[in-house]
Structure 1
Amino acid sequence: MLTNLGVVAGLVLVAYEVRQATLQAEAATSRAFVTGVVDSRRDMALSPGLAERYVKENTSGVETLTSVEKFRLAEWEQGRRTRMIGQIIQYRMVLLDRGALEAMLPSLTSLEKGLWADLEIGPIRGFADVIQPIREEMGLLDQ
């Protein structure tokens, strides 16, 4: 009987430790998510060349960019695409809150149909099982 009690107590302790590790992983993921967004927005705000390319693209279109401007903008957007893929992976691993994914999906949908298409950057593939149901719920498929 005492042995069984010890086993149960051990299992409870292991479950507690697993939960604490999960909470720490979720907190670290959330912190990394916010830091990544803040860093990229700060980089955009402080980079005169990048800001100028975005203004030029938004007002006159991608076709008015020089080849170097287009290359730099495409590389920036590839980085953004990679960050978004990371966020989807974190959500799939249950480390990122659904609200963060819902906040990102309208931008992703707009970029895939707009700027990324203009820059010949392909849409994010391989995550339909994760993002399609949420896109449908949010009414993003018809935009």
Structure 2
Amino acid sequence: MKTDVFGNLMDWGKVLETLNKLKKSRTLDEYQAGLQRVLRYKENWRLREHVLECLGEIERPTDELIQDVCRIMCDDSAYIDTRILAASALGDLVPKRLKYSGEEPKVGDIPVFQIMRDIVDSPQAPVFHKAVSKALETAGR
């Protein structure tokens, strides 16, 4: 995996430009650590959401990337749209991880699909329930 190419996250225009170049060149897999850094950067929701929208392009997601996306999905303080995008991304990422590793990624000791099912079984906004349910369906769960 290559180093972080995103640089100063406060320069969000440049970050978006870099992200779009990586997506177009189909090299996002090589920059997952940098993508994680952007996902952890809570000062700009637009950057986080744009990264979440691009994650479907990743072919070999790392457990760490999946864990960060799962944390966003579970973050009650995050915008609901961001949480929905995270759920959708997980519906794409987890099956890809399962395909080449054979093991479901976990956050702590809890499998990601179990976390998603727990969200569906808990009181949440109906639109969020629907998004998580759809992600589980997309993942074949």
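Here are the numbers for this structure:
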item	result
Structure with the greatest value (metric distance in nm of label points 7 Å out along Cα→Cβ at positions 66 and 90, set 1, 2)	1
Read-out P(r) over Cα pairs in 10 Å bins from 0, in percent, for residues 50-97 alone, computed value 26, 35, 20, 17, 1, structure in 1, 2	1
Parent structure of the calculated result 17.9, given that mean count of other Cβ atoms within 10 Å over residues 58-65 is the read-out and 1, 2 the choices	2
Given 14.4, 41 for Rg and Dmax of the Cα atoms in Å, calculated: source structure among 1, 2	2
Identity of the structure behind -19500 (criterion: helix-only ellipticity at 222 nm (-39500 (n - 2.57) for each DSSP H run of 4 or more, over all residues; to 500), calculated), options 1, 2	2
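Where a number appears in this text, it was derived from the coordinates with a stated rule and is not lab data. Treat the numbers as computed from the prediction; the structure is a model and nothing was measured. Cβ atoms are built from the backbone, for glycine too; each structure is taken alone.
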